[in-house]
1. Thinking of I, II, which structure, once FRET efficiency 1/(1 + (r/R0)^6) of positions 75 and 99 (r between Cβ atoms, R0 = 25 Å, to 0.05) is computed, gives back 0.40?
2. Check the numbers for Cα Rg over 2.2 N^0.38 Å across I, II and tell me which is largest.
3. So Rg and Dmax of the Cα atoms in Å, for residues 19-66 alone, computed for just one structure, reads 11.2, 34; which one of I, II is that?
4. Please state which of the structures I, II yields 1.8 when distance in nm of label points 7 Å out along Cα→Cβ at positions 123 and 171 is computed from it.
5. With helix-only ellipticity at 222 nm (-39500 (n - 2.57) for each DSSP H run of 4 or more, over all residues; to 500) coming out at -8000, pick the structure among I, II it was computed from.
Structure I
Amino acid sequence: MTTYASGKIRTRWATIDDLPTLKKLINRSIDTLQVGFLTPEQIIASQAVMGLDTQLVEDGSYLIAEYDGVLAGCGGWSNRATLYGGDHSSDLRDPILLNPERDPARIRAMYTDPAFTRKGIGSLILKQCEQAAAEHGFRTAELMATLSGEPLYIASGYYPLERIEATGDGVNVPLIRMQKKLKP
C-alpha cells in the first residue's frame, strides 16, 4: 500500500474494511455541502444518483485522506467506463475497461467531510488520482461535477463539456461533465 503525506494530510488506497466509514462520510458530504447549490429535494435526490462505487475500492483506485488521523475525504480514479454513480445506481454503471490511447480516465466519487473543507483535501486527492491515471497511460481525465464541486475542478484545470440533469427519485439534479488534459 502506497501512502503519501502532505503536511497533516495522509492518503492511502481504501480497502473493503473502509466501506462503512466511507459511506457515512459520503452521506454527510452530500447532505451538507450541496446546501446553497441545490434545493432540499435535489439534495435528497442526490443520494440516489451519487455515492460510493465499491468497484473503485476493489480495483485499488480509491483514495482515503486522513487529517491528523481522522477520515477527512475520499475520491478515486477509474479505467472503467462508468462516469458517476454509486453501487445503488446500477443503471449508470458500465464496467467496460477504457483504452488510455483514446479514452479519458474517470475521476470518481470525490467527497470531503464538511468538517474538513478548505484544507486542501480535495485538491490533494484529485492531484494524486490524476497522477495515478497518467501513470497508467491516460492522457485526459473526465468527471461529472456537482455544482458545489465545480469551482474546485475549474481551479484544477478542468473545463465544462456539457451540463446535464440526472434524475433521482423523480427529481432532476444538475451536473457538469468536465475534462482535463493530464500531464504525462
Structure II
Amino acid sequence: MTKDQLKLRSLILTALFAAIIGIMAQLFIPLPLVPITGQTLAIGLAATILGSRYGTISVLLYLAIGAAGVPVFAEFSGGVSKLVGPTGGYLIGYIPTVFIMGLYLEKTSFTIKNAMIANTIGMIITLIFGTAWLKIAANLSWTAAFMTGFMPFIIVGLVKAFLASWIGILTRQRLISAKLLFPERLKEKDNKVA
C-alpha cells in the first residue's frame, strides 16, 4: 500500500470520527446551563483510537462543520453563536483535550490503563475550559460556575472515560488487525489490552 493510500485511509477515519462526534452530541440529558452529552465520549474515542494528530483534526473538522451552521452540536444546534455562548468553552476545550490525550497515549502505550489515565486527564481539561468560559459567558461567580459547570460532570465523566478507554483500545486493536488503521510507529505494546 502506498503512502498516499495510507494517508487517504487515515483521513477517511478522521472524517468518520468528526461525524461520530456530531451524532453522539445528540445523545444528551438536559441540565439548566450545560447538558450532559455523548460528545465527550466521542472525543475520548477519537483520541484513544486515532491518537493526537488525527484525533485533533477530527475535532477541528467537527467544530468547523458546526460553526458553519450544520446542526452537529448538542440538541441539533450549530453556528458560531454556540462557540461563543455558555457552552463554547467545552467545545473549544476539545481541541487541547484530544491532542493531550492522544499525545499521552503515544508517549506511553495504547493500553486500557493508560487510556483511562488519558481520558481522565482529558475530562479535567474539558471541564476546566468549559467552567472558565461558562463563568465569563454567563457572568457567574467562580463558585457558581464550578458548581454548575464542573461538579455535575465528574461522575458521568469518569464513566465516559472508562467506556472510551475500554471501547477505544479494543476498537483500535481491531482496526489495526483489519489493516484499516496504520499507526506511524506501531509498537509491540500497542497490541496489549491490559
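1. II
2. That would be structure II.
3. Answer by label: II.
4. So the calculation was done on II.
5. Label of the source structure: I.
Bear in mind these aren't lab numbers, they're just calculated from the coordinates by the rules spelled out. From a predicted model like this one, the values you see are computed outputs, not experimental measurements. Cβ atoms are built from the backbone, for glycine too; each structure is taken alone.
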